[in-house]
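Taken together, the values in this text are just the output of simple stated rules run on the coordinates, not laboratory data. Predicted, not measured: the structure shown is a model, and the values here were computed from it. Cβ atoms are built from the backbone, for glycine too; each structure is taken alone.
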Structure 1
Amino acid sequence: MRGRLRRAWRILALPLISIVLSILVGSLVIIASEWLVTGELKPGLAIDAFTALVEGAVGSERAIINTLVSSVPLLLGGLAVGLAFKGGLFNIGVQGQFLMGVLGSVIVGVQLRESPAVIAIPLALAAGMLFGAVWGFIPGFLKATSGAHEVVTTIMLNLIALQVFAAAVNGPLTVQGSSSPITPDVGNAALPIIFGRNGHLGIIYAPLMAVLYGWLLFRTTRGFEIRIAGSSPDAARYAGMKPRRLIIWTMSVSGMLGGMAGATDLLGVSHQTASSYATTVGFDSIAVALLGRTSPIGIVLSALLFGALRTGSASMQIQAGVPAELTGVLQATILFFLVASPVVARLFRLKGARSGLEETTTFTSTYGGEATIR
């Protein structure tokens, strides 16, 4: 039992400490901001703000459902980043894959908006996943064939996806005669509501994707190959594995999950989209995967935390008068303390504690250098 508790503490220590430290930093920001604006020192304001945030996130049935809805795209995006990490790849392109998933699902969803839901929903969701997979395949193929680093190519593809998305919505997909460019409603392709007023079907299948993610990585030959190639490409080649194919496959499936996140958000929440579709899910997914240490359970819990921050921020602003942007400060500081894990571990004397960044060893060893993939 003691051995199990030690192992659990080594896994959970740094994420938990990072969360606690981020709350402390957020409290200092709240108190300092109030003092600079009004000249009054109000230590209790931080308590009021976080109390309102918690109440807004889990204080009622409606709040809990809203938190779950906000967590769904973060969970799918976190799985996309986590899978790439397991393969030693850094997929910063989930933002672009998310947008392409939105684009694919709205194209098919609008075309099938009057078809039976049993046909329209799967096809629209599959289209979003396919568009995301293609957007993940491109950097994977470039990495495998030319050694182009996925960090560079995925960042470039994020910008390209944004422009392609805007061009499509402003052009052939826009509703004729509308005051601003916006697509038609997807109609019957929208995900059914199964909880409350907005608890859509994604609340059910997103955790199932986390289960499949764990099964793939830890119960299949392909998952074993991904983990070996990610930790030691030379060992993978020596064992007869094909790193090129694994890179392409991993980035494609990672992109598929990113596209699924976008399709779920479109079909489950907005049902239509404008050219200025604003979201940070793709970038927040990186923090979700790191805080969850790329494990399926960890990513689920991390997505719930970030979803709660998103949902509770409005209540915090209304009840405590603290800007909702504070949640961005909390997310950023959590990521900062995870990245600074060696310093945190030394400061708190955490022997053997791990941050989850170990999955990026291949990325850190190849970035800026010449890739050798055979």
Structure 2
Amino acid sequence: MQPSVIAIHEHVPLAPFTTLGLGGEARYFVECSSPDQVRAALTYGSDRRLPVYILGGGSNVVFPDGGFPGLVLRVTIGGLDYRDGPNPEVTAGAGVDWDTLVRGAVERGWTGIECLSGIPGTVGGTPIQNVGAYGQEIAETLMSVTCLDRTTLERKTFTTRECSFGYRDSRFKHEDRGRYVVLDVTLRLARDRAPRIRYAELRDAVARKTPIETVPPAEAGRLVREAVLALRRSKSMVLDPVDPNTRSAGSFFTNPVLSPAAFAKLEERWRAMEGPRSAIPTFAADGGVKVPAAWLVERAGFPKGYRRGGVGISSRHALALVNFGGTSTELLTLAESVRDGVEARFGVRLEFEPEVVG
């Protein structure tokens, strides 16, 4: 078998490959459109003892200003296979644009991922992060993930159960962090089943257009997608080159899930500050209470539109840290300040959602 041909480039700026538009140069850079090319690139890196970073759509990563000293392997594996039936399925290559997959499913009248419309990035990142929005997450529809073991260069397929999904979490972020390269993902969706709307904000947005109970399930899925896209645009969470607020990595902090005891302490602190005037907003979560990180951020003194040097907080969404012509160092300094401010005021330590390289 002939080895796959790959084009290795040197000193490639990384900023254009990220939604933040930040980061220095990759010492080496390669794009891989097939599993064999991924194998060849990993072998190239291993033979030269280079650190290798796997890049997808660049929507959930912060590269340092100094760049990356090894090989950045950008996965561009394509392919979309929609299979109709009582329980329709779709298999997509890791390099496929995520929203393209969602749009295709909704256009076919299938439901299960319509609330995940407009999320930037590629398919390969969705199982790693257990991507979710408006009460829906990829774990609910994922059937399997095909990966390449970076050490053995062998293919391995994981079922949903084997992925160990949690809130914005999976085995690929913990015990197997950095071990696998996602090659493709298979989802099982539904037909003739109305979408489940769990968030009041989304329910209200849909109801303002058409009562969802009065339309067939396929049409209801389209209504939900349209409402989600409108909500995300209103918060600058859909990529738009003319909107400076979209030069972000989306939500920079995950919503903390607190144990009942930890939430009771948070309530005690809040009552001491505000008295009985307002309650802390919450959402149900497995094993605890989910508190909106945006609520904590703004009440810790970091409102929408806050600016510090060349970075700041989106004027439309308190969780989005935006590059207004700054640097990665500035952005991460702001992120640490926000996290420290929330912890000092509320005793809750926020977790970063994007991956900070190095």
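Brief remarks on what is shown
- Ranked by relative contact order in percent (Cα under 8 Å, 6 or more apart), structures 1, 2 are topped by 1, which has the highest value.
- At a computed -8000 (helix-only ellipticity at 222 nm (-39500 (n - 2.57) for each DSSP H run of 4 or more, over all residues; to 500)), which of 1, 2: 2
- Structure responsible for 2.4, with distance in nm of label points 7 Å out along Cα→Cβ at positions 5 and 341 calculated and labels 1, 2 on offer: 1
- Answer label among 1, 2 for the case where Rg and Dmax of the Cα atoms in Å, calculated from the coordinates, equals 21.4, 68: 1
- Computed over structures 1, 2, distance in nm of label points 7 Å out along Cα→Cβ at positions 61 and 333 reaches its largest value in 1.
- Comparison of 1, 2 by distance in nm of label points 7 Å out along Cα→Cβ at positions 109 and 181 - largest value held by: 2
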